[in-house]
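FYI, it's all coordinate maths here, none of it is from the lab. Quick caveat: nothing in here was measured; it's all calculated off a predicted structure. Cβ atoms are built from the backbone, for glycine too; each structure is taken alone.
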Structure 1
Amino acid sequence: MLPECRTNGDVFAIPKFSIEKGDVEGFLNELKAFHGEFRDCFSRSEPRENFFRYMVGQFSELERKSIEPIALSVEGGRVRSMQRAISDAPWDDNEILTKYRSMVNEDMGHRSGVVIFDETAFVKKGNDSVGVGKQYCGTVGKVENCQVGVFAAYASPHGYALVDKRLFIPEEWFTDHYGARRKKCKVPEPRQFKSKPQLAVEILEALHKQQNLPFKYVVADTIYGNSPAFIEAVENCLGVSYFVSIPSDTLCWLNRPITRQKSYRYKGELRTKTVVDKTEKKPISVKTLAENINDYFWYRRTVSEGTKGPIDYEFTKRQVIIANKGLPEKTVWLIIKRIVGNNPIYSYYISNAPVSTRLKTFVWLSGMRWAIEQCFEETKGDLGMDQYEVRKYPGWNHHILTCMLAHFFLWHLKIRLGKKSTCYYSVAA
């Protein structure tokens, strides 16, 4: 189901996931030890114990892993008590994340680690859940009533795991009309609308500030690659290179154009502005550039992408100057990927990687997003990440955080056991 490895010369290959029932003797004892690391993140014993029971339920074979079925199936579980623990009880979320990322570093940390940003959606029938609204839902491929979360995953030669999350709350939720609903859902106040790239910036800055999870690369799709704030946030991380998708209409120059200062009057005041010299060519779209590159400059390479398996693409790279509001901005690598065939489909990426970076590194980075896609598939398919029925802001965060920790705990078992990779895992409580 997952790729065996990347092409020869890759920075590293990410292992596949495998844990089987026979591998988890003493599972509950290990899980208790894992939970013991977070004891001081709860002010009372009740939510701490329900935190443990809830994760036990996520590892069970329940058909639906929401609060009520979990509480009724695990030893000592009570529905009301678990509801309070997940939706209302205070958790020290930041301290849990700090401890958790240190544990991820212990098992998976690598100096060339990759942080991958993406979002996933959760379809909802009603309108009472925090942040729900008509918005694009990648899960079903159309606009749907759903919630959307922005996530960061970490990938290394030792595995992959989700390391942070933010609930995207649509802008309409911050109007006066939604005031009562925000209060009912316990949306923190004061709070203002933040776009998905802005939420990703929050995550990236937190990862960089804590310095407890080493990474060298940041990978993201077009919504983040097209955000100046996101790009600037990566550039502020010394020694980190981004590899992000961009839209086909992005404008650029192959050679930096000459600029000059032009004087003009505005409301009687003499001003100056920077303009591109009239003798210079206009910028062209990356789509136009790609379609005019001779076949001689394209290199065929095999990329392994999740469940798709190995796929052949052709790649080329150029250093270009990105145009911003008609003016030359930064010099970056433009990497172009196309499907092999008579009617090629192109994909475009930019990177601030060093000038000496070889094409094979970019080819490798182009296939890295499967790691976060696998995180979503595994946490939804096996741990119930999309089966929650909580409606409040703390409840969403606590549920998702518990799913993240549960997924990593299974990876810890695999790493501890030194398991060879297979494609199946199932854990019974």
Structure 2
Amino acid sequence: MFEFSAASIEIQARLAAFMDEHIYPNEHTYAEQLSAAGNRFAYLPLMEELKVKAREAGLWNLFIPPSHAQYCDHDGFSNFDYAPLAEIMGRVLWSPEVFNCNAPDTGNMEVFMKYGTEAQRAQWLSPLLNGDIRSSYAMTEPQVASSDATNIELSIARDGDEWVLNGRKWFITGAMYERCKIFIVMGKSDPDNPNRHKQQSQVLVPKETPGLEILRPLTTLGYDDAPIGHAEIVFRDVRVPLENVLLGEGRGFEIAQGRLGPGRIHHCMRLIGAAQRSLELACKRATSRTTFGRALSKHQSVREDISRCFSEIEMARLLVLKTCLRMDEVGPKGALDFIAASKTSVPLMVQNIIDRCMQIHGAGGLTEDYCMAEAFNYARWCRQADGPDQVHQMALGKMIINRYAPEQD
């Protein structure tokens, strides 16, 4: 049986209590402030209030692992011990930011921790850790199949003591947020290198750099995910100093692989929380509504749907926890099989779970009166984020075939 550390168990209890006291009661207020804001991507007053409370409660930067504990006020949490914490936060989609544990900033902060210079960490990591600014990770492009990262076309050319960037990116999470101040941008600095995985570099581009233009906010199934949002952006002769390169020229693919593995599992952790909350709401709905003279909970089809939801949530949770244990033991690179299995199974499973819970709520389940429609959207776009399912299934299938039939090509 899985056993969490005493520190994780303590934080789970404190985090759940914080959600009960400060997050769930403020869901309506959050929606009201977002609706009333002249700019949908503005920083909401409620968020600042809740962040102060979270820091005072010692619920801050919980995603940081023991290997980087020098950057936080706790001893760090392993992937395994962090999983239930992310699940609790995932019950309300906007709440991870309250605890400074939201994507894409967690992944970007880990990039700075692992690959940044002292100067880069001082300029960008410190304010990110404090929650003073937000960040974006610019990789996906509209004109190429970005599921193959070597297809990336944005040009990063050296000109004297500067890098010059030209190209287009889209679905760049966080770019619309007014507090976003820094972009980590992946592009090709050496397109003729015979090693396709050495052609890319990643450079830091402050948001206000001349030539960087946000073209438009993008939606997924009609949701703009404000105030963080996703954007299409263009780089036109954007110039940054040579020292803005991360890790070194030609090491962009390496950084991407190191960043995306843990992020994929963080999404899965949060999705389980969204699914669990949806199931609880469905059970309450089923006992509060009647059709044909009896409660919905008495109907066989409803009971079967509830049963399937429970079973699938447990399966998803166990798979994620096993993946986390494997990552803690051998690192993300050594756990690629389990990461791929979780990434391709959990979002789809959660999508189907939430769909059943929405159905039990009737037409109301499709509205913003409940949390489920937006959570369904989150699960659906997670099947594209950090690489589409098919790419991970292809890689996992090859890995498993070679494991049991190593002589095959």
Structure 3
Amino acid sequence: MKKRWAILGVAMVILLGSLAISGHASGLFDFSFSKKNTVTISQEEYDRLKKYSKMDEILQYIETWYWQEPDVDKLVETATRGLMAGLEDPYTFYYNEEEWKSMWEDDEGQYGGVGLELLGNAETNIVTITRVFRDTPAERAGVHKGDILVRVEDIEVNAYTMQNAVNVMRGTLNEEVEVEVKRGDEYITFRMPRATIVINRVEYTMLEDGVGYIMLYQFAGESEKEFAAALEDLRSQGAQSLIVDLRDNGGGWVSAAIDIADLFLDDGLLVYSQDRYGTKDEYKTKDGKDEIPLVFLVNGNSASASEILSGGLQDLGRATLVGTQTFGKGIIQTVIPLNNNTEGFQMTYAQYFLPSGKAVHKQGITPDVIAEMPQELANQLFPLGDLSDPQLKTAWETAKGMTLVKD
């Protein structure tokens, strides 16, 4: 709660900034609107408001003397964004009313946009297009998976401005958006209209030799329910082992990762988080597991919840990982609504660790079986379950050698 009030305090000083302040020995202070209206606050509250008095002093000068009538609401929003930006954390940012609404629409699986999925790297500042949704403006325009997003309209895109770029790409249907990407050494500009984007988060099929295959794109919406339904269907088709493809899956809700892990584990610790005060939160699974042998397919864009799921199961000896080193996003964000429930913010609040205590942040997870994607195939979109995909073929060869343990 203290963390939340730290944000709200800025708004409070702006709202109350024009009030006169007088001190009392009792440690309480009267904020006087007039002789008839006073607000009494504690010493602690007074000290907090005084801390932000510089911002309010500047605002009062702007309101009184700026050469044009200022848009105070815009100034407050900009100051709020600056507050979050001061943390220098690309995973911590503010949502205004429109952005807050769009964020939840995205989680529901349908929104107005161009059809891109992005992953920002805080170390390199590069934003990579990790997925181009099928039958979308981006696909029709010729944007490729693996392209580097460099500009959206007048926004120069990096890990810190990525959310702003996403906000611009979403909006009114049929209006055009200009997007620039870097592909190799070439810069390419596209203009594409926004359209209704419907997100499919799970696809699955049976492969040869009794190997089931689930492609999980995001941990969002009801992905855990979609995953469970896919698993049940594959088991009914005789799957004796299972490949879960998390390549290019940048994460999502931690709860979804826990629920999916719960399908394959009995009661126990999957992962734990620790905040700056040393407080630990444990994320546990419940009894009742499917013992089907598991192979997880991962790559350098498998991040966050993908690493919690695959890394936790690998750490517990429940799954074999195939692919390349994962992204290394070992921090957790929380999404918090402001008091008006129409705006909010996302903030990093803890680091997570695998059951053994291993940290993931900036390190990633090393697969048991290394399978590189040849450079000439790196940006190719393979049909679902196509074993000409060399990484999937390696995962399939690993999985088909496993047998389902039966009582």
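Upon calculation of semi-axes √(5λ) of the Cα gyration tensor in Å, for residues 47-110 alone from the atomic coordinates, which of the structures 1, 2, 3 produces 25, 16, 8? Mind showing how you got there, number by number?
Numbers: 1: 25, 16, 8; 2: 17, 14, 11; 3: 29, 17, 9.
Comparing all candidates, it corresponds to 1.
Quick check for you: by Kirkwood radius over Cα pairs in Å, for residues 223-318 alone, which of 1, 2, 3 is greatest?
Answer by largest value of Kirkwood radius over Cα pairs in Å, for residues 223-318 alone: 2.
When Rg/Rh (Cα atoms, Kirkwood Rh), for residues 207-270 alone is calculated, the result is 0.97; to which of the structures 1, 2, 3 does this value belong? The partial results should precede the final answer.
Values: 1: 1.19; 2: 1.05; 3: 0.97.
It was calculated from structure 3.
Distance in nm of label points 7 Å out along Cα→Cβ at positions 143 and 191 was computed and gave 1.7; which structure, 1, 2, 3, did it come from?
On the way: 1: 2.4; 2: 0.9; 3: 1.7.
Traced to structure 3.
Which structure, out of 1, 2, 3, was distance in nm of label points 7 Å out along Cα→Cβ at positions 255 and 279 calculated from, if the result is 1.9?
On the way: 1: 1.1; 2: 4.0; 3: 1.9.
Computing distance in nm of label points 7 Å out along Cα→Cβ at positions 255 and 279 on every structure in 1, 2, 3 gives 1.9 only for 3.
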